[in-house]
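These are the structures in question, set out in turn.
Please treat every number below as a calculation from the coordinates, not as lab data. Note that the coordinates shown come from a computational prediction; the quantities given were computed from them, not determined experimentally. Cβ atoms are built from the backbone, for glycine too; each structure is taken alone.
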Structure I
Amino acid sequence: MTLATNVIMPALEMAQDSGKILRWLKTEGALVRQGEPIMEIETDKVTVEIEAPASGILTNITAREGDVVPVGQTIAQILAPEEAPSPIVASPVARKIAQEHAIDLARVKPTGGRIEKADVLAYLQTTGDQRPPTVSPRLVAASPKARRLAHERGIDLATLRGSGPAGAILAADVPTTPITESPNLPTVWRVMAERMTQSWTTAPHFFLMREVNASRLIAWRERVKARTSTNITFTDLLVKIVAVTLRQHPRLNAAWRDGTLALNEAINIGVAVATEEGLVVPVIPRADTLSIAEIAARRQDVVTRAQAGKLKLEDLQGGTFTLSNLGMYGVDAFNAIINPPQAAILAVGRIAERVVAVQGQPAVQPMLTLTLSCDHRVVDGARGAQFLSAVADLIEEPLRLLELTTA
């Protein structure tokens, strides 16, 4: 008995019910090794390579590139080399006839060393032609102008009812409303839309806003940049500040799952990244334990791979709090939608010079606006305000952060 290892559509995420096959990296009949990538699939979050579960011959591929397959469905098999069926040998003419009549050549018995035209024809005489009968398209009576208008507007004449003689379609019968095609949205964009709609309609959002003086944040960045070759951004500094603050305010690092509050032990900061395919949120794990240079290196790596569409599933998993910075786009302030099941997200605007009061006198200072979005099921107003105040204090006096941890 031939034993085969099934290749199935894997479940890579808790809520995943299907996956889309983007590309087969190995073809039917190819020799594969266990652990070797054999295909690329697209899940709700990311594109990943799937490895061969065993070594042998890849065969019985049933899903094509572009197919959306339910999780758990067998899409191919891997046979041990000694168990793989012998390749079918057939003449080009025999293969062409078999293709035209949708015949499986494995069912055709050759009279000689290979399957010939006569063998396929004999099989047809025995089984009958299984092709569906050809249906001639119905000729629709229409005036030349009606045909031109229908073609320009993308309308099928067969769907219209004519008012002319013998039911002929006239120009007046062609609808004037043009047919517009819906764009083929990338999966990442579709999922982003679904998740944000779910968050906005199920999580009771409230927003807290705080304006802070960023002059010492700017000076801190210059000092850190002078000590490392890594490109340090304001996002990197804010990731560190937020992560350290979450230690003292664990409720903001919690989540709402299945109708109950769940506290997260690890502090994993997601950084919102805009790509051509849509918004993704790669994660910087245990950011509170990392140095600024380590955070910057991780952030630069995941952002580069996100924009190239090369993120791995583990890059997107485990986030407990999200930071969204649109300052580089000239945005002063905005309200961000919570990334479920997280409890909060911090939106950061640009640093801009404004006239503010300094010791009772007007002065021009670099100011930064923070907006904290909270899920009221997890965080109340007082807890959110205390967290935001602590973040603002560290931005305005980074030396306090240096006392808590080594940057």
Structure II
Amino acid sequence: MSELNVGWHELHSDVSLNFQLNRWAAYGGPRWLADVEPVLPMLRGYDVWRDTFVGLGERAQSEGRTLDAALHFRAAEFFMTGADPRKEPLRKRLVAMLSDACGITPAMRREVPFEGLRLPAWRLPASRPRGTVVVFGGFDSYIEEFFPVLDTLRDREWDVVAFEGPGQGSVLEDQHAAMTPDWHRPVPAVLDAFGLDDVTLVGISLGGCLAMRAAAYEPRVKRVIAFDVLTDLLAVIEAQRPAAVGTLMRGLLAVGAGGILDRAVAAVAQRQPLVEWGVTQAEHVFGRSRPSEALDAARAFHTRDVSSRVRQDVLLLGGAEDHYVPVHQLWDQARLLTSARSITARLFTAEEHAQAHCQVGNLPLAVRVMSEWMEGAQAGRTTARS
């Protein structure tokens, strides 16, 4: 089983690419970084990035380093689009390798029927379980990449059930099911399949939004963790651009000027490869064919309409220097939870190496905070509106 490593590294001048490097270093640690550091000066374009990490993965696999190889392959595949013939075989290869490296066996996996789909789900049973945690990811993750985190939760004696829903992982790639904001539908299907009650629901990244949307309608969820908080996806997308551009984008969507928005996005994408990749990925996840349609779909992913219905104990996590989610969304979400039994907010800092999105840099700390909070919430030690 891989260990969760502590440390934030300044490896690349591009904040997004630097985050991706730290994302995989959190699992691979010093050995993975030793592979990467010599090639850092080369990583100046996405074509070079993809080719370099494929090469690093092949070398690591030939040396019998399964986890390192899987992380290299994931770093490469993350920036591949569906037009790249390498993407699909590499995805299947790397998710199998992540399972092998983390000791996740086929016996732990099952498929949950849901509205004509088959949701892959895994159960990691603890030896002396203190409770059950139900976990899912967000916008562009595979649940397999969270296996080291899930196994750490299991080591803390929590039964863990993890699954992928519409728009995620193999449900998106193999069954072509687009992302939906109606997460109150797949969550009950998973609870039914495993016979679960009195669970803690953990949503990772965009999952922090989806978890609130599910908990608002599912009484078997007694505790909710947003890891991290995300109250408004369109606002997150807008925050990646200058304020005036974000305002213009929202305005064009409001008046139905999709054609103008499509042309504007295309012009930007020609100059900025990250925008081109991000738009293509959004179209894929949301099952849309135009940038304006994908952005319009993103408008439904917020918590304003459901937060007042959340009556559970809630833990909100946030990074003080999250480059995706503006930090004010942590406090926005807390204010929206007008009916929650209790609210605990935890903002992680650079001094803790946990300032980034989803606490990449100090995942052990995030797991400890979640575990200790769950223990307290189950014992009734949370304070209402804390």
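Given a value of -8500 for helix-only ellipticity at 222 nm (-39500 (n - 2.57) for each DSSP H run of 4 or more, over all residues; to 500), calculated from one of I, II, which structure does it belong to?
It was calculated from structure I.
Taking mean projected area of the Cα convex hull in nm², for residues 143-326 alone from the coordinates of each of I, II, which one would give 11.6?
Source structure: II.
For which of the structures I, II does the calculation of distance in nm of label points 7 Å out along Cα→Cβ at positions 199 and 359 return 2.1?
The value was obtained from structure II.
Looking at structures I, II, which one was mean projected area of the Cα convex hull in nm² calculated from, given that it came out as 33.6?
This figure was derived from I.
If you rank structures I, II by distance in nm of label points 7 Å out along Cα→Cβ at positions 271 and 319, which sits at the top with the largest value?
Structure II comes out on top.
Quick check on the output: 15.9 is mean count of other Cβ atoms within 10 Å over residues 119-126, derived from one of I, II. Which one produced it?
Working: I: 15.9; II: 19.9.
Going label by label, the one that fits is I.
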